[in-house]
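What follows is calculated from the coordinates using simple rules that are stated; it is not laboratory data. Being a predicted model, the structure only gives us computed values, none of them experimental. Cβ atoms are built from the backbone, for glycine too; each structure is taken alone.
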Structure P
Amino acid sequence: MVSPLFSHLLIPYIIAMFLAVNMGGSGTAPSFSAAYGANVVRKSLIPGLFGIMVFLGAIIAGKGTATTVGKGLINPELMSFVLVSIILFSIAVSLLVANLFGIPQSTSQSTVLAVSAPAIIFHQFDSHKVFFEIIPLWLILPLISFIISYLIGRFIYKPLRKRGYTISKQLNESKILKGSILLMSLYVSFAIGSNNVANAAGPIASMTLKELNQPDGRHFILIMILSTLIIAPSFGIGASLFGHKIVKNTGKEIVLFGKIEAVIIAFVSATLLLSASVLKGIPTSLVQLNVAAILGIGVSKLGFKNIFRKTEVNKFFVMWLVAPAIAFCLSLLFTYLALKTGLL
């Protein structure tokens, strides 16, 4: 005999795992596109390495973002299994659309909008936090990523390249440089774990506390860890299913990377995301930080006009607007229908 609690928890956890699969596919690009573009790592190794580091990042540095997603955007007492299922399903569909087009997408932006939709319906929307804390960071951090990468490319990397240092066979084939690129890819994966796992595990943890009649949240961290143990492995599955196409789009088709450039891109984007996770606990898009760093390096090499004429870049910007809008609209619609039919 299956208990009502088990049946209530099962469906949202399955949806959360489905979401994590899609996040794994999308997150593979900012983690390993630089290394793959520089021909440092084989695609067969990417899912396993990615999954391990995502898990470690979630456990070690994911508390702040999980708390924001699970409790900071909407009253946790509203996080019933029906509402959490709606939120996670809406996010998953938006990411699935992006993955099918092979475009790396911001899980964090889809999550914030998907949670905001029912918050608006229940008059729980924290406009100050969303409009004055989260959204400004979404705009500022990619700009910082672009500027830092552009400046490094223009004033450090480019002069070194003119003098022939960056094309030195001895330097490019050195084990130290290759090891640095792989280390940076692992670092990016860790940063993803600190931020993106919370998009699935945060709502799940709040829902589980509600179903266990623990509204004070005393056991939130414990439940969060257990949720992460279930959700994080699905990131590796997503990397296996969707990762290669997205990594190819980001790593091969925007600009041809050198190995030193790969280190710059990975370090800049991961450090900014990890800072947002640890210092602010704000869900932020590593995908956009990574692409901004790629564009910064690309512009320093090819110029603004040449890099922004590339079709893949245009596709990225369109999908970054469409996917979060899909998540918001689906979440708003399903929440409204659930209220009308008495499910909420």
Structure Q
Amino acid sequence: MRVLVIGGTLFIGRLLVKRLLAAGHEVTLLHRRAEHPFGRKVRNAVADRNDAAAVRSALAGLRFDAVYDIAYDWERGTTAPQVEATAKAIPGDLTRYIFMSSVAAYGDGLNHNEDDPLAPDSHPDAYVRNKASSERALFRLYHEHRFPVVTMRPPFVYGPDNPFHREAFFFDRLRHDRPIIIPGDGNRLMQFVYVDDLVSACFNALTTAAAVGKAFNVAEEKPVTQVEFVNELARAAGKTASLVRVPREIIGRLGGNAFAPPYYFGQYLDLPPITEVIGRVKRVLNLSITPFAAGLKESFRSWAKHPHANAPEFSFDDKLIADAKESARITPGP
């Protein structure tokens, strides 16, 4: 098949392109750079995915059978009108348009099924709003014009070469036998998906007729608490984690941030929980879920080859721990 991948040079996209090439598909990448890491076997098309006219120009003279839309502009956002305009700009008689959404599209709440309502267009978080409204726009095209959309809703994606400072954040501390900050009581739920599983779901959707017009939750079946997550990471690294619980009010007062440095619990990982129920992806796309412990071991093996890719910085950890200890020592007077 002639496959267009919008994005495709990092983490999820890199594995997906390799999978497509191994299966003999003809692959074109659409992104903003004049080069990519795959050599001559992959065609390069340069355009801003948010600019439908530029996309149309970059793909002039080409035709495609399928599209993977996995790129999101983290600086400016990618809105539903932009997603819809790009989808309409792709030349060819498409049999699949596989869109990378997120569990965030639900907005909030636990145990979501794929048929649950998505977050409203008025949601205050731009990422949540954009993913939910983009899915609505694409499914509207499906219902009105039989546009062959499939959407994927992963939670936190983990695995080797993760560009987000997630597993590596904790492996850095475990390697140095450092205490690990646990925000609050550590019982906030998290749900993950191994990157290979997400790629397999995307790949299987390409040729599974029953996938068209459906959304898929793709994740570990069982969410874990933050404490359980850290202990699983420690086991993968052959270590025992030393945990220090720090109230979130202290973390916030000292400037801790889930979205930008200084991080205290990895990148984006201390967020209100949104979890999903897994079932459809196993039935329809025949996906086998990688056990969490096995996936984390692969993450650790990859990190161990280049443990200093991000020079660890522990001064903020020390500041949080010292402040938490001081706050616990001081008791209110009469």
Inset, instruction - Looking at mean count of other Cβ atoms within 10 Å over residues 92-99, point out which structure of P, Q has the largest value. - result: P
Legend entry - relative contact order in percent (Cα under 8 Å, 6 or more apart) - structure with the largest value, from P, Q: P
Legend entry - Structure (P, Q) behind the derived value -11000 of helix-only ellipticity at 222 nm (-39500 (n - 2.57) for each DSSP H run of 4 or more, over all residues; to 500): Q
Legend entry - Of the structures P, Q, the one that 57 was derived from, the read-out being percent of Cα pairs over 15 Å apart, for residues 228-267 alone: P
